Structure formats: C-alpha cells, structure tokens
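Visitor: Next up: the structures, one after another.
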Structure I
Amino acid sequence: MTLEEFREFMAGQPYVEAGSDVHEFFHAYADEARKITAELNGRYHTAEEIVELFSRLTGREVPSSFRLFPPFYTDCGKNIVLGENVFVNSACCFQDQGGIEIGDGALIGHQVVIATLNHALDPEKRGDMKAAPVKIGKNVWIGSHATILAGVTVGDGAVVAAGAVVTGDVSPRTVVGGVPAKFIKNV
C-alpha cells in the first residue's frame with residue numbers, strides 16, 4: 001500500500017481490524033513518526049528546520065509560515081494537512097491516521113489532543129478501530145489541554161475553551177467549553 005493509497009483508504013472512515021494489512025501500516029508509520037519526532041523534540045531547531053522536519057513527518061510540503069513549539073507527538077504523521085500561518089504550541093498529541101486538517105491562521109494551545117480513531121467497544125475486538133477525520137477551520141483557537149475527538153469539525157473562527165472535550169461539531173464563530181463541550185456564546 002502506498003502513502004496515497006493509505007490516505008485514500010483512511011478518508012473512507014474505515015473500520016480497521018487489529019492485525020490487518022492497514023493496521024500493520026499504522027505500525028510502520030508510527031515507527032517513522034517516532035524517529036522524526038525524536039529528532040524534532042531532542043534539541044533546538046530553527047523555525048525553518050522545524051518546517052523541514054514537519055514536512056518529512058507529514059510526507060507533504062508544510063507552509064513556511066507554520067510554527068511549532070516542541071515537543072510534539074504523533075503516532076502516524078502522514079495524515080496531517082496544515083494551512084498557512086498555523087501555530088501549534090508545546091506538547092500536543094495528534095493521532096492522525098483518520099486525517100487532521102488545520103485551516104489557515106489556527107492556533108493550537110499547549111497539550112491539545114486531536115484523536116481520529118476509536119477502539120471497538122467489544123472487549124473481544126478491542127484492538128479494532130474506526131477512523132473519522134478531524135477538521136479545524138480557519139482562524140480557530142483551541143485552548144490548552146482541550147481534546148478534539150474523531151469525526152469533529154470545528155468551524156471557522158470558533159474558540160474551544162481550555163480543557164474542553166469536543167465530541168461533536170462546533171459551529172463557526174462560537175465559543176464552546178466543558179466536558180463534554182457545549183455552546184457558551186457567539187463570537
């Protein structure tokens with residue numbers, strides 16, 4: 001399976017059985033991601049070096065306007081798409097197999113988790129997974145320690161409060177917060 005075939009397959013929001021060929025690709029990409037993030041997180045890098053490392057991690061060109069404060073963690077890396085002027089603060093964890101798109105001007109706070117996989121509830125099949133993408137719109141601000149779960153779209157200009165757990169879509173130009181996140185006000 002090529003990288004493009006993997007991305008196309010995952011875009012279909014598949015059910016992935018533990019031990020399947022696709023699951024084995026998860027492990028191969030995870031190994032590569034660990035190598036690149038170890039390099040990224042292991043010492044100081046200029047902004048340009050970070051863009052280069054992140055381009056290697058994602059397997060696609062990352063805009064030169066991208067900014068990241070390491071450390072950064074991912075268990076795949078190959079299914080992250082970044083817009084222009086995206087900022088990701090330190091200690092974020094992206095589980096991107098299902099696809100993470102981050103729009104222009106988005107700000108991602110410290111220790112944000114974005115997860116695109118859910119494990120099967122049946123204990124006999126707990127290693128199986130269901131994928132669904134996460135889409136972060138333009139000029140979104142996600143506060144520190146927020147968690148965005150699989151299948152969520154955060155609309156343009158929205159704000160996710162610190163510590164929120166987002167389980168459903170967020171309308172554009174709104175503020176959400178809490179566990180689970182609920183509408184607070186319009187922006």
Structure II
Amino acid sequence: MTPAEYLRIVVDPLRLAILGSAAGGRLDVAELTDQLGKTRPKVLKEIERLKSDGLLDDHGVLNVELLRDLAKRLPSEAEHDPAIVAGPWSESEQQVLARFFAGARLVGIPAGDTKRRVVLERLAFEFEPGLRYSERQVNSVLQIYHEDYATLRRYLVDYGMLTRADGVYWRSGGRFDTDRR
C-alpha cells in the first residue's frame with residue numbers, strides 16, 4: 001500500500017473513526033455502532049474493508065507496522081527554493097538558509113543569534129531600499145514566508161534590518177545585492 005492509497009481509504013469519516021477506535025485497542029462493534037450512529041451492517045462492511053486493505057488484523061486490531069512502513073515512505077520535507085540561497089551568501093550561510101527554508105517557506109525561526117541574523121538578512125532582501133512600507137505591507141510580505149509575521153517584523157527592526165517610525169517601515173540594514181534586482 002502506498003501513502004496515497006492509504007489516504008484514499010481513510011478520507012472516509014467512518015473508516016477514519018474505526019481506525020481511531022482500533023488505535024485504542026480491539027474493536028467493539030456494538031460500542032462503535034452506538035458511538036457513530038451507524039447501522040451494524042455498515043460498520044461491519046467498513047471493518048471488513050479495512051481488514052482486506054491490511055489496516056486491521058482479523059481481530060480488529062490496528063496494524064501499526066503497516067502505518068510505520070507508510071510513514072517511512074512519505075515524501076521528505078521539500079527542499080529549499082534555489083532562489084532563497086541566491087545572493088551574496090557564504091557557503092555556510094547558504095547551508096543555514098537551506099536548513100530553515102522548505103520551498104520558499106521559512107519552516108522555523110532560528111533560536112541562535114547567528115543563524116537568525118542570516119535568515120533575517122535574507123528576508124530583508126524582500127524590501128527595496130529607499131521605499132516606505134506600511135505595517136500591513138510588511139506583514140503581507142512576511143506572511144508569504146512564515147505564519148508568525150509579527151515576530152519576524154519585530155526581529156527585523158530589532159536587528160536593524162528595518163527601521164520603524166510613525167507606523168512606516170523602511171529597509172535600513174542588512175546586505176545589499178546590486179545584482180539581485
């Protein structure tokens with residue numbers, strides 16, 4: 001069974017509920033029919049399907065080994081977008097950027113100061129020097145990269161990449177790559 005086949009099976013709410021119940025131990029059909037508000041034949045039909053697909057054993061116990069095998073075959077995290085590491089970055093800085101970005105999304109804000117600075121400098125490239133941005137505009141740009149845009153905005157100001165005055169932001173620090181734009 002492939003991960004895609006597994007997903008096609010469990011998108012059904014009844015089958016998913018049965019699997020959830022089986023995760024807690026052996027299935028009790030009478031209890032399931034009461035909990036789910038379904039007829040006994042309907043519940044039994046779905047249990048048999050899950051057994052024939054190998055997700056449940058003959059006793060109605062969840063096949064944990066199959067789930068582990070499926071988890072191992074899931075695609076790994078997306079690689080970073082090559083455009084993320086394009087620019088004036090050293091090899092070690094490119095490695096930091098590649099580690100913290102999947103596609104073009106920032107998957108985590110680095111805890112360490114040095115790595116955080118590299119990520120923030122990369123995000124600062126999204127703001128044109130000399131242009132003024134409202135807080136809403138800054139948020140819109142940062143939301144593209146990470147859901148915690150407020151923290152990123154604050155860090156960009158704290159690290160001197162952006163300056164804020166009277167509700168207006170502008171790029172004031174970080175590296176400048178004249179070839180980039």
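A short reminder: the numbers here are calculations on the coordinates, not readings from a lab. Source: prediction; values computed, not measured. Cβ atoms are built from the backbone, for glycine too; each structure is taken alone.
Visitor: For structures I, II, calculate distance in nm of label points 7 Å out along Cα→Cβ at positions 16 and 152 and state which one comes out highest. Provide the component values of the computation, followed by the final result.
Guide: Working: I: 2.0; II: 2.9.
With respect to distance in nm of label points 7 Å out along Cα→Cβ at positions 16 and 152, the highest-scoring structure among I, II is II.
Visitor: Output the label of whichever structure in I, II has the greatest value of distance in nm of label points 7 Å out along Cα→Cβ at positions 8 and 112.
Guide: Details: I: 3.1; II: 4.5.
Greatest value across I, II: structure II.
Visitor: Say we calculate mean projected area of the Cα convex hull in nm², for residues 32-103 alone for every structure; which of I, II gives the highest result?
Guide: Values: I: 4.0; II: 8.1.
Of structures I, II, the maximum of mean projected area of the Cα convex hull in nm², for residues 32-103 alone occurs in II.
Visitor: Further, regarding this structure: Given that Rg/Rh (Cα atoms, Kirkwood Rh), derived from a single structure, equals 0.96, which label among I, II identifies that structure?
Guide: That value comes from structure I.
Visitor: Can you say which of I, II returns 1.5 when distance in nm of label points 7 Å out along Cα→Cβ at positions 24 and 56 is computed?
Guide: On the way: I: 2.6; II: 1.5.
Structure of origin is II.
Visitor: Which of the displayed structures (I, II) returns the greatest value of mean count of other Cβ atoms within 10 Å over residues 96-103 on calculation? Please report the intermediate quantities before stating the final value.
Guide: On the way: I: 24.0; II: 18.2.
When mean count of other Cβ atoms within 10 Å over residues 96-103 is calculated for I, II, structure I comes out on top.
Visitor: Starting from the value -15500: which structure in I, II was helix-only ellipticity at 222 nm (-39500 (n - 2.57) for each DSSP H run of 4 or more, over all residues; to 500) calculated from? Before the final figure, lay out the partial values.
Guide: Details: I: -7500; II: -15500.
Matching structure: II.
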